[in-house]
Every structure is written in C-alpha cells, then in structure tokens.
1. Upon calculation of mean count of other Cβ atoms within 10 Å over residues 361-368 from the atomic coordinates, which of the structures P, Q produces 21.4?
2. Given -16000 as the derived value for helix-only ellipticity at 222 nm (-39500 (n - 2.57) for each DSSP H run of 4 or more, over all residues; to 500), which of the supplied structures P, Q does it correspond to?
3. If distance in nm of label points 7 Å out along Cα→Cβ at positions 57 and 417 comes out at 9.1 when worked out from the coordinates, which of P, Q was used?
4. Using FRET efficiency 1/(1 + (r/R0)^6) of positions 201 and 385 (r between Cβ atoms, R0 = 41 Å, to 0.05) for the comparison, can you identify which of P, Q gives the largest number?
5. Compute volume of the Cα convex hull per residue in Å³, for residues 33-120 alone for each of P, Q and report the one that scores greatest.
6. If FRET efficiency 1/(1 + (r/R0)^6) of positions 273 and 369 (r between Cβ atoms, R0 = 25 Å, to 0.05) comes out at 0.00 when worked out from the coordinates, which of P, Q was used?
7. Work out which structure the value 16.2 belongs to, where mean count of other Cβ atoms within 10 Å over residues 113-120 was derived from one of P, Q.
8. Comparing relative contact order in percent (Cα under 8 Å, 6 or more apart) across P, Q, which is largest?
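What follows draws every value from the coordinates through simple rules; no lab data is involved. What you see is a predicted model; the values in this text were computed from it and never measured. Cβ atoms are built from the backbone, for glycine too; each structure is taken alone.
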Structure P
Amino acid sequence: MTAMRQNSRWRWLTAGAVTVCLLAFTLLIALLAWQGARAFWPQPVDLYTFTQHDGHKSRLSGETIEHQKHFPAPAGEQGNSADQVNRYLIKTGNRDWDAPDFRVVYSRDPANVSRPKDILLLQRRSHGNAYGWLVGLREDNEVLVAQNTDALLHQRLAQTHALVRQINHIRRIDMARLNNQLEMLKEQAGRQRQAKQFDLQAQSEYQANQAALQRRFEKLSATLASLQHESQRDVLILRDVQGNDHAIPLSQIFDVWKPNALSLKEKVLHFLQQTWHFVSDSPADGESETGAFPAIFGTVLMVLLMSVVVMPLGVIAAVWLHEYAGRNALTRLVRIAVVNLAGVPSIVYGVFGLGFFVWGVGGTIDQLFYSNALPNPTFGTPGLLWAALTLALLTLPVVIVATEEGLSRIPDSLRQGSLALGATQAETLWKIVLPMAIPAMLTGLILAVARAAGETAPLMLVGVVKMVPELPADAVFPYLHLDRKFMHLGFQIYDLAFQSPNIEADRPLVFATALLLVLIILSLNLLAMGLRHRLRERYRLMTQ
C-alpha cells in the first residue's frame, strides 16, 4: 500500500508538471496572438477636440492606444504637480508632414471624442498610415469626377497595383535574367582571354551578343520608365484634421478603408486580408514596410539546409563512436569534446563561422574560382551557405548525442543474429541498425531545428541582414544562390523591438512576428514527430 501511495504521488507530481508546461505554452501563444492581432485588426479612428485653459481648441485625429483618466500631472503643467489629468496616447499617423505619428496629450478636462464615418485610413508603402478626408482624385492635374468617388478610388487603386506588380516583375525577373546573361557573357570572354582563344571570330561573337543584350536592356528600361510614369499619374487629395490638403500618389498607397464605417463581417475580412499580406508580402517589392515573407522564406530555407548538412555528419559521428570506436582514451576525449561543444555560447560559433567559413573557406573559393570578380567577394562574404554551416556546427552535438542514445537502445541480439546469418558488419549496420535508429535520429533533428530556428546572434555575423533586394532562390540560374544574404524572423524581431525608430507603431508587429516564428518551429517539429512516430511503429516489433 505504501508503494502504491508513493507511485500515486509521483504520478500526480509528473501530471502537474506537464500541466504547468502546457498551460505556460498555451498562455504564451495566447499572449502573442492577442497582442499581435492589434497590428491587423482595424481600429476605429477618433476625432479629438481638446479645450485648453485659455479657451483655445485644438483637434487631433488618430487611433486611441491608451487613455488614463487619473494620471499625475507632469512637471511644467499648470497647477499643482499632485493634480490628476487625462493622459491620451494617440496614433496620429501622417508621419511625413506632421511627425511624430504618436502623440501624448495631457488634458485636465476630458476631450470631446467623435468617430466620423467618412474619415479615411491610408495604408502607405512608406511613412506609415495617413488619416484624413477624401477631397478628390486627379489624373495628370485634371480632377476626376464620378458619382461614387469611393468606387472610383478603389478602381484606380487596383489599376495602379497592377502597374506596380508589373514594374516589380520587370525589375526582379526580367532585369535580373538580363544582368545574369551579361555576367555570364563577360565571364566566358574572360576565360577565353586567359586561354588565349579570344580571336577575331570570338571577339565578333562577343560584341554581337553584347549588342543584342544591350538592345534588350534599353527596351526594358524604356518599358519600365513608361510604366513608372503611368503609375504616378493618379493622385489622391487628402485633407488632414488641420484642414491642409496633401497630394498622395496612388502608387504609394497599399490599401485604403473607412475604419469607422466597417461592419463586423468587413472587419473580420479585413483582418484576414491584412494577416495574409503580412505573411506573403515583401518590403523589397514595395508592397508594404513590414512584409514577413522574405524572413519566413529565409528562416525555413536556412533550417532545411542546416538539416541536410548536420544529419549526415551527426549520424556518421555517432555510428563511429558507438559501433566502431573502442572504449579508449580517444573515444572518451571525443565524447567530452562533444558535450563541451553543446555548452559553447552561440555567439562564439558566429565568430568562428565568420573567421573560418567566410574569410577562410569563402576567400579561398573566390581566389580559385571567382578571381575575375575580385576584389568584389562572391563567397568571401557572409551568406546563406555559411549561416547554414555555422548552425550545423552549433547543433551537431545534439544530433550526435541523440543518435548515439538511439543506437545504444538497439538490442545486441539483433546484431549478433544478423552476423550469425552471414551478414557483414556493414550490412548489419545499413539494413538493421540504422533503420531502427531513425526515430532517435529524428529526435536529434527536432532538437536541432528547435535550437537553430531561434538563434539570432551567430546569424548576425554570417549572413542575416535587415533587408535584401532579392531572395536566395529565384527563377534565375542556378536558382538557389547560396552566396546571397537573407532575412530571418529572429533578427526581424530584434530589429523591430530594439532598432526601429518608431517602436510604438511596431510593437504589435513584434508579437505577430514572434508568433509566426513559434508556429514555424512548431510546424517543423510536428512534421518530424509524425515521421518519427510512423517509423517507430514500423520497427517496434523488431525490438520486442
């Protein structure tokens, strides 16, 4: 009975610990989702009228972030410092002509607040949001007249978005392919010169090909200039709360809506649309300032490349330690080194990756294969390849330890039975031992992905940047460009939280980006866990 009571206590203790962990994780996800939703849910725009102590009235319009009714009067305000005032934190927008776009207002009397239905919110590609009233639309300084101005605005905005997408396609696809062809033509001519094969015929072919590419470039440039001029023709006239009119080209407007006139269904649809734009847009395309797609793409691609590198190395090292290496001083020294490597701070791996991979290996590759491009480095600069190798080295001890533990759980009777039936040690390892150790390998992969996806410090030294003009993978040969720099969700969180000049506006995006990173890591782990479960069930009977 005493043993049963003790076992019952331990069961309750472990169940309570698991419950606390699950509750903490659930609360973390709920906090990130709740705070991050503020960035995409349409907030009402309030019109404030403040009455000063001298009777003068001032007006502000914007989103109410915070209102404290009983706030101690700050120093310098009229009256006793112990008096209490109303404190308003308002997102007023209009950063480019009425900075800053967050205002803190103190008022002894409550402000007169209204929510006009016709006020517009412009989500711009730069300079943040703009608030005001629609005065009219112009095309080449000619006023556009229509019975339904709102419908005309959305029609013209859709046309402008189509032009912007066409411009971005020419810049990122057509121009990139043309520049790549020019570079390949120059490299071919350089190799012919080094081989002393650049005779008159080769020179004539080179000049003809270069002239043809130059004509295509001039044609694309003319098309691009025409599209850019056409995209700048339509202008929206916005009147701010002070009564001043501002001309804003439609090419600078990403979206427009009347937040105070939206129904609940329209708010939900708007929220879903804004969330999709955040996940799928790219700042390099000029769609918005905060698109997360390049960071998502860079994070997933880096983790996949890291996994491709670390799994073979970790498995081979674990197989050597457990199956081939004897129990001697060298084996003990290797195991001690693996354990110590797991405790090295990640920034040390970043410094090592910068010195060894970038400057050492990358510089040597440039001298051997890309000497024509020097002194401009190709691989001798931080990039995606070196970031993946650095994180593979960082997570290598985790994979080695997990794989070796999985190998130790395989009964020796299976090995001996395979050898007794005439199989060699290599055949036993390949057909019996390694398939049964796959669940343990995937456990190591799960731990490696969980650690690598959240690392930021070493990546800042070996390839991650705040903004990239193009993704590491595109439609230009060789399609996967390992020498390019990339964006990462972890670094984007750091940049938004600590390096942004407008922290108040970007605070909800910090939570939204953090939630996105957690969900990506969780998705990758669940995928590996599902595969591990299937393989574990397949080989369960062999271990019994």
Structure Q
Amino acid sequence: MILDVEYLRDLLARTMDRVDAPDGCAVLLEGSIAEGFGNSSSDIDFLVIVDEAADQPTMPSILFIDGRRVEVRTRSARQLAEQFDHVRAAAATRRVVKLSEDVLNRCQRLLHGVPLRDKELIGRVQGLFDHREFAGVMRTWWAHRARQAMRYAIALAEMHDYDEAVSWARAALTSGAKSWAAGRGETYLEPKWLPLQLDRLGGDESAEFRALESRTPDLLPSDYLAACRELLAAFGIDGITPAGQQITVERAPGVTTWPIGERVHVVRDKRDVFVFGDQAGRTWQSVVFGRPLADVLSRMSSDATASMAQFVRLGLVRLAWHGNRILPSLPLSAPTGPITPPPSRVRPIVTLGGAVVAREAAIDLVPLPARRFGAAAMTLVWSNVLIENAREDLDGALDRGQWRVAELTARRVVQACLRGLLSAHGVNPLPPDSDLIRRLPLLDSLADEIATAARELDHVVINDAGQGSDVLVRVERFVARVRADIDARAFPASFHSEDAWQATLDIGYDWLRLGAYLAAELPIDEARDLLTSGGAQPHTVD
C-alpha cells in the first residue's frame, strides 16, 4: 500500500467520530489504495461491516479529512453473503456474463480489502468465496466483453466504418488483457489500473500489449484489427476469427417499416419514429434479414454502407455471430445500446407524403413521440379534407346568395387550414377552433403573415356578390399559402369526383394504418371503417 497502516488507523478513528456506526462493527480498507494502485488523489474507501441481518443503506457517506476524500460504505454480513451467493449462482448456471459490474466490483473490493478492525469477522466474510473461484468468474466475464467488442469491430470494418472499428478493437484488447490478468489473480475491475496490473504480472503478453498500444496510431485499420485478434488469442479469447459469412443481419424486435407516399418511416418500440431520406430509404429497403452481412452489403453502393452502420447504432437492425447476437459493451462506462440522436429541426415536421427530412442520406428522428406523430399526421389529412368540404360549401353559399352562411363557411375554411398548419408542425392535441389563431405564435415568426390574413378572414362581412367574390379570392389565396407551407398543394379536390375521393382515401389510408398501429386517436370514428375495408369505400361493388 502507498499509505502506512498506522496512518490509516488514525484516519479511521477520526472518520468514525463523524459517522453513525454500530459498536463492534468491523472495518476494512477497500479500493485502489488497498490494491496498491492508488496515488495522492485517490479516495480512502472504508467498508463498515455490521454483524447482523438488517439491511444497511447503499449510499455512501463522503467526508473530507486531512485533505483527503473519505468514502464510508456500510453493509451487513447478510448483505455481503447474498452478494457472493448471487455470483456463485450465476457461475453455476453459466450466466456469469449477465452479472452486473456493480455486484462484481463490490465482491472484488471486499475480497481484496485490508482489515483495519475486527479481523475475525472480516476473515469470516471474506472466506465465503474462494479467491481462485472469483478470479475464474472475472476471467470469463472479461473474456465475453472482449469477444463481443472484437466481433463488433470486425462487423464495423465490413461496413467500412474503420475509425469506430479501431475504437472497438482497442476496447476488446483492454477487456482481453483484463481477462488474462484476472486469470492470474489480478481481478480489480477499474480499467485505468490495467498498466499497473500488467507491470505486476510481467510476461510476454504484457509486453506485447504495451507494444501494440503504442503502435495504434501508426497502423492501418486492417493491420491493427489483425494484430488485436492475434494478441486476443494469446490472451485466451476465442470466437473472433473471421470465417467468411459468420456475421448475419437480423431483425430487431419492435422495429416496423411504414412507407408513406415515397417516404420510408421506421418505428422503434412504438415510441420513436425515424424518417429516411431517399438514399437511406433505398438502402433500408435493400436489407434482407437473416442473410450474411457481406451479402447484404454487396447489394449496396459504397456510400450506402454508412447508412447500414447507422441502422445498427440506432437499434433498427441487429448483428449476430453464428446466430448469437453481437452486443458489445464498455465496462464501467455509459451503457451500450441503441442510440437516440437529437430530434430533427426541419419544419414542418410532417406532410401528406411523410415526415420531412434534411437531406437525401438523412436518418432523422421525428421530434414527436410516435403516437403523437401518428395522431398529428392523421389530423393533417383530415384537416385537408375539411378544407375541401368547406370550400365546396362556400361556393354553394355564394352561388345562392346566402351571405351569412358564406361568412361562417369562410371562417371554417380558415380554421381547417390552421388545424392542418399546426398539425404539420407537431401540435397535438390541437387547441379548440376558437383558439387556433391565438395559438399561431407557437410557430414563431413563420406564422406572422398567415396570422394576419387569418384574423382578417375571421371577421369578413359579405353583403353582396361583389364582396363574396372578393372573399372567395382571399380564401383561395389563404388556402394556397398554407398548403404551400405544409407541402399539400397537390391534395385532391375530394368532393369533385369519385376518382378524387378515392385519391383522398388513398392518402389517408397509409396514415390510418400507422396511427392504428400506434394506438393514436383517430380524427373521426368513420376512419375505423376505412381501416377495416383496407382503404376502400364500404358499400361500393366492383
């Protein structure tokens, strides 16, 4: 140890004066200083063991004494025995790789701790788990992580993502070295102390590890990966030799594809919606699940492989090695799993033809929860149907000289337009119709021009055909302005012909299918019938 035992005993006495610990408790020093790795900035970690069954709090007390940070944890003898039992049960059922870092770390620190008070109780607790057996557990645990990281590095290299492949190969090398060291009794978890662990062990493997680490920046990615595989084999890590088509592309559970118009959308776990640009969409549609990764990539252009790597990172596809899922992790770091990128800032968020993307190769996260996205999209479609219905009513009222009806209908056109505008920008649920104009500031400066026109049309007065004609022109101009903003210029005149109505149903049907899958609220009850009929009118006969 780097600190004198008498100094530690004095520090312990001063610490116990400031914590509430039962009389007769045992105390040991654990952590890096107990291992002999610490330095002047290392914490002093005391574990207080209470010889009783009652649970002790998990959270440590942190004190600052004599210029050092002192951490005090408490555990009952029963809790410590249960930790060991948990690890032993995992080893007996070959589920070592499932053990959490925290439980292994706690067991390791206890087994290698230095008794400072009540050696008899500490010896009894430490004797509950054989050191050699624990070293075997740690060797297996680290070997699994090395194997998974190296397999992932190999897959990334196949997808031409060489920078990340090198990073994961380096992580695999660290885990492999930790596995080799654990098999020789060096079981401390924290990777930062690996160099000192290798110094204590010596041997050719330690020297080779240092040599390869120093050469990392100078080697080509392919050469570095080959060197890592070779050294990992020397560390005893198997199952990392590329053999042609052992890596396959598999479906990820909870991931579904929804083409809307010409745009591809992918829903993850019914929570997140990703929208693909044209290039990324073509790449996605070329993926054949259950096939070797090399075969899948051979169908793609070299540019498309970047999209494939992104599909993996987002958790939209999985990779497997001879049928076993590749699931890499970095111990004592942030959990590894599907990433969630920042939401897209493109506006509007959704159009009739799908969510909006920034560029052709984009894979953008829609900035709405999936259910709200589906509801907003369905409301967008229904709002455009209402626009067409109100426009038809306005024509009829003006033709018959029904001026008051025309005034109300003109306002209804405006309200339907604003419903669509707010829905396209992700506002859902919508405010009531009477409040739509006042909620336009939610869209910032985008809505200034539209808001001015909407207020004017909200107070139109029609007393004769001339005023009616003027209002009709202003209404049509307003509809065109809003539809240009939400990319709905081509929406069919729904009520002018059977073909136009069927075109309207076709637009709505794709969104209804997605909305129903997400359990989003349907805009009208009749939409359920359209969903049931498969997009056809319920009473027509071919």
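1. Going label by label, the one that fits is Q.
2. Of the structures listed, the value fits Q.
3. So the calculation was done on P.
4. If we compare FRET efficiency 1/(1 + (r/R0)^6) of positions 201 and 385 (r between Cβ atoms, R0 = 41 Å, to 0.05) over P, Q, the biggest value is for P.
5. P
6. Working through the options, I get structure P.
7. Structure of origin is Q.
8. Structure P comes out on top.
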